[in-house]
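Asker: Heads up, there are several structures right after this.
Read-outs: derived from the displayed coordinates by stated rules, not from any lab. All values reported here derive from a predicted model rather than from experimental measurement. Cβ atoms are built from the backbone, for glycine too; each structure is taken alone.
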Structure P
Amino acid sequence: MDQQLQDLLRLLELERLEINLFRGESRDIGAPQVFGGQVLGQALVAASATVEDRMVHSLHAYFLRPGDFTKPIVYEVDRSRDGQSFSSRRVIAIQNGQQIFNMAASFHIGEGGFEHQLPMPAAPDPESLPDLMEQIKSVVDLVPERVSRFVRYERPFEFRPVIMADLRNPRPMEPRKVIWFRARDRVPDDQALHRCLLAYVSDFYLLDTAMMPHAISPIRDTLRLASVDHAMWFHADVRVDDWLLYVIDSPSASGARGFTRGSVFAHSGKLVASTAQEGLIRVIKRGS
């Protein structure tokens, strides 16, 4: 198995300290704090470990404090309710005796009903597009040291954007991003695991989309980005080791916050998940 993906799977194997208490490790991916997707994925693993015979269908999370990647994170699960069809869980992530994150998640039994969805937009086949990391290598030497470790970090997923922004000479663009992604190797046939991995990777490229109308470049501008909240809905079973199309837009940015929405489509065109996120965006122009 791909080494980075194998390490991510280990990262999602939490240590069970008590019946509702779990501990997870962290990883340094070049950002100044723990990657938000890691905490999101681990919290969902903890919640899922307390539920039987039903899958997560929605989650709503808040990032309260930056996480320290040099220390473990403890996840405390509250079994709010187990009904005939739904189970509700609340998860608190703790470091140094303080909450850094909390999440509410709902789980549902498999059940039939009405079905409809928005169509998947047209996009080039992912195999016809270059890997984002290959594109980044052409400009990585121009990226300041403060962000170079993050962009150089080898990720367990490959990303293939339909349009690559020009980091050297950014221009205002429509706040819309279309990007294919998949895990770099096969993942075990465990639907709960695939949904936790999708939660992990869903945190990539959301806030980037909110900056597209403003011609922001990490080469020229000093940025402070942080996820504030993150919501997710799972509409169908998903495999993260098959190609998925992430269609992201940003309806609004104001008050140093950007709001984004995302739709995740399987290669077949089926809508498998939706996301929404608001995050902090602060920009300090060099020389100002």
Structure Q
Amino acid sequence: MKQIAIIAPTASGKTALSIKLAHKIDAVILSLDSLSIYKQIDIASAKPTLKERDGIIHFGIDEIYPNEKFDVMKFIELYHQAKQYATQHNKNLIIVGGTSFYLKSLIDGISILPTITQGIQKIIDTKLQTFSNQELYEYLYRIDPTYMENIKPNDSYRIEKALSIYLQTKQKPSEYFIQNPPKPIIEDIQIYEIVWEVEALRQRIALRTKQMIAQGLIDEVIFLEQNYTRDFPPMKAIGIKETLDYLDSKITKKELEEKITIATAQLAKRQRTFNKGQFQNVIRGSLEELGKII
């Protein structure tokens, strides 16, 4: 089984390229998109429709509901499911998307976290409800400054992880990770990155934003708020949070389009920076060039 990855900033044309390639090399696709994972978030995530998927089996799309928890461990489970399916059906595997952190986790591996007992989980939940992120950060920093100095005070995911490790094992997180080093999950994979000039990509982002609003982004966000409230992580995603501001009459419809475009362009810049610094032996080229190379 051959495994390849296609990465690039948002709105780069990854989806169309991956589906076209999947037909040519008889592959299934694993999505690297942190928002497409959710059911009922279709427009804001810009996930490919069933028609656009063109019969290609996809993993990592419409897997959970917006009020369900998703993290890198669950993504790794999805990778194993996709790989097992590809192996059993004699197919190749294409990993594609903009959330390259997940791909990095597959290549570098992650440390196996301790199993949290029911009693400890209750203590964790109580602390999370009682104290703010800042207070928990300061508490953990006093215990393990070595580990916490690499974490931001608003990084609720890593703060909760550090708290869970400490309460369950009675070890400092830094000590725990030394004793439980990460092991690579995937080793044999070629990475391709689609490269766009900044202004050309910004124009694509602006066009996609306009299309998302025309397709019913506002109605989708109204539905999501009515069914899931604003308390869950996907409700803070680009496109959704700006639409909530529009619904609160904080911005006009024109400003809504502008703010989504700006925020998405800023995300694209962060994605380019991450990809450039985190991956080696990457084959880079334009959408047309990679289509020919791959």
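Asker: When Kirkwood radius over Cα pairs in Å, for residues 121-264 alone is computed for each of P, Q, which one produces 19.0? If you can, show how the numbers build up before the last one.
Answerer: Details: P: 16.3; Q: 19.0.
It was calculated from structure Q.
Asker: Given -17000 as the derived value for helix-only ellipticity at 222 nm (-39500 (n - 2.57) for each DSSP H run of 4 or more, over all residues; to 500), which of the supplied structures P, Q does it correspond to?
Answerer: Numbers: P: -5000; Q: -17000.
Answer by label: Q.
Asker: Kindly point out which one of P, Q the value 21.6 was derived from, the read-out being mean count of other Cβ atoms within 10 Å over residues 9-16.
Answerer: Values: P: 14.8; Q: 21.6.
It traces back to Q.
Asker: Looking at mean count of other Cβ atoms within 10 Å over residues 169-176, point out which structure of P, Q has the largest value. Before the final figure, lay out each step's value.
Answerer: Details: P: 13.9; Q: 16.9.
Max of mean count of other Cβ atoms within 10 Å over residues 169-176: Q.
Asker: For which of P, Q does P(r) over Cα pairs in 10 Å bins from 0, in percent, calculated from the coordinates, equal 6, 28, 38, 22, 6, 1, 0? Provide the component values of the computation, followed by the final result.
Answerer: Values: P: 6, 28, 38, 22, 6, 1, 0; Q: 6, 24, 32, 26, 12, 1.
It must be structure P, since only it matches.
Asker: If distance in nm of label points 7 Å out along Cα→Cβ at positions 33 and 257 is calculated from each of P, Q, which structure is the one that comes out at 1.5?
Answerer: On the way: P: 1.5; Q: 2.2.
Computing distance in nm of label points 7 Å out along Cα→Cβ at positions 33 and 257 on every structure in P, Q gives 1.5 only for P.
Asker: Given that distance in nm of label points 7 Å out along Cα→Cβ at positions 57 and 153, derived from a single structure, equals 4.9, which label among P, Q identifies that structure?
Answerer: Numbers: P: 3.3; Q: 4.9.
Only one of P, Q returns 4.9 for distance in nm of label points 7 Å out along Cα→Cβ at positions 57 and 153, namely Q.
Asker: Thinking of P, Q, which structure, once distance in nm of label points 7 Å out along Cα→Cβ at positions 65 and 233 is computed, gives back 3.3? Display every interim value, and only then the final one.
Answerer: Values: P: 3.3; Q: 1.8.
So the calculation was done on P.
Asker: Of the structures P, Q, report the one carrying the highest value of relative contact order in percent (Cα under 8 Å, 6 or more apart). Display every interim value, and only then the final one.
Answerer: Working: P: 18; Q: 28.
Largest value of relative contact order in percent (Cα under 8 Å, 6 or more apart): Q.
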